[in-house]
Structure P
């Protein structure tokens, strides 16, 4: 069954490369679009915030970076024996807050929960939707942005995000070290070397 979406006089704005923003999109239209796309377009990211919908088609560069970060994170979890649930780019949404999106990568720490504890966003070009506002409505505890070869961390405290230097969920994670191994062009070697460094640190 095919769902048809008809936007009443939508305002469409092109932002940089491979981004489209629609204004005046209802929650029902957003959900219909998610249903229509299904799993057929894994490189699309839809970010919905109170009637504004941004659609982004990710580039190969974006996907290589996010995959490298995911492999490094999972190597760290495994070597430090940290229990985690990796959820990838699943769609998370909450109608009551009129918010929804797909993180680039996300994790629950300890056990699976309705929404992830940590969301990771790879930023190559800036969008027009405030993703922290979306994550706040979903109650995600920490959001990490990878931009210009470094991480920027935010923690949800008293219903607002604050910039932090270290993760409270993973207090022993060295972000400078992690960032130094985000090398998409050397993916295999970078992950293996990072894994070995973490392994040696666990033996000390």
Structure Q
């Protein structure tokens, strides 16, 4: 009996590894809550127990501790279709925004202007009015009970490879920290602060 179970266990183990290998996986721990993102869902765990949130296919996720903000899509491609706000304390989705035309692929959150409301950075791949070629763009949304576009940036100083919101100087306000492609093709880091209507280099 024991010998018969070994192949079954091995198959299950390989299947689990394969599933996670071909799925984006991200683990976040904040405020006594653990959050695991994987291919077709989210698992949250805190002192009250565990909850699974089923989604179509995860692209990326972030949280401010009270809400989850995530991008999901229909398939395994790089880009997502929707930006979702999920209320962790009440266990329900409160907003779904269709942004498939913007090809979102990365999300992060912080507070760029110090007003106490969550700002959401979404990296998208699209053309803009002032730069009509396909490229990565930093879009910022804000959530204060309503979800709205705060800044739809065309570009930064150089083409964007990656970006995040991070309080780099410890003042309680998030800066936009980017990895950019320099003129020589090499990578460089840019740091930008919010200045009323957009980001300026710090």
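Quick notes on this one:
- Structures P, Q, by FRET efficiency 1/(1 + (r/R0)^6) of positions 89 and 105 (r between Cβ atoms, R0 = 25 Å, to 0.05): label with the highest value: P
- Of structures P, Q, the largest value of relative contact order in percent (Cα under 8 Å, 6 or more apart) belongs to P.
- Source structure (of P, Q) for helix-only ellipticity at 222 nm (-39500 (n - 2.57) for each DSSP H run of 4 or more, over all residues; to 500), computed value -3500: Q
- A value of 3.3 for distance in nm of label points 7 Å out along Cα→Cβ at positions 145 and 177, calculated from one of P, Q, originates in structure Q.
- When distance in nm of label points 7 Å out along Cα→Cβ at positions 49 and 193 is calculated for each of P, Q, the greatest value falls to Q.
Taken together, the values in this text are just the output of simple stated rules run on the coordinates, not laboratory data. This structure is a prediction, so every number in the text was calculated from the model and none was measured. Cβ atoms are built from the backbone, for glycine too; each structure is taken alone.
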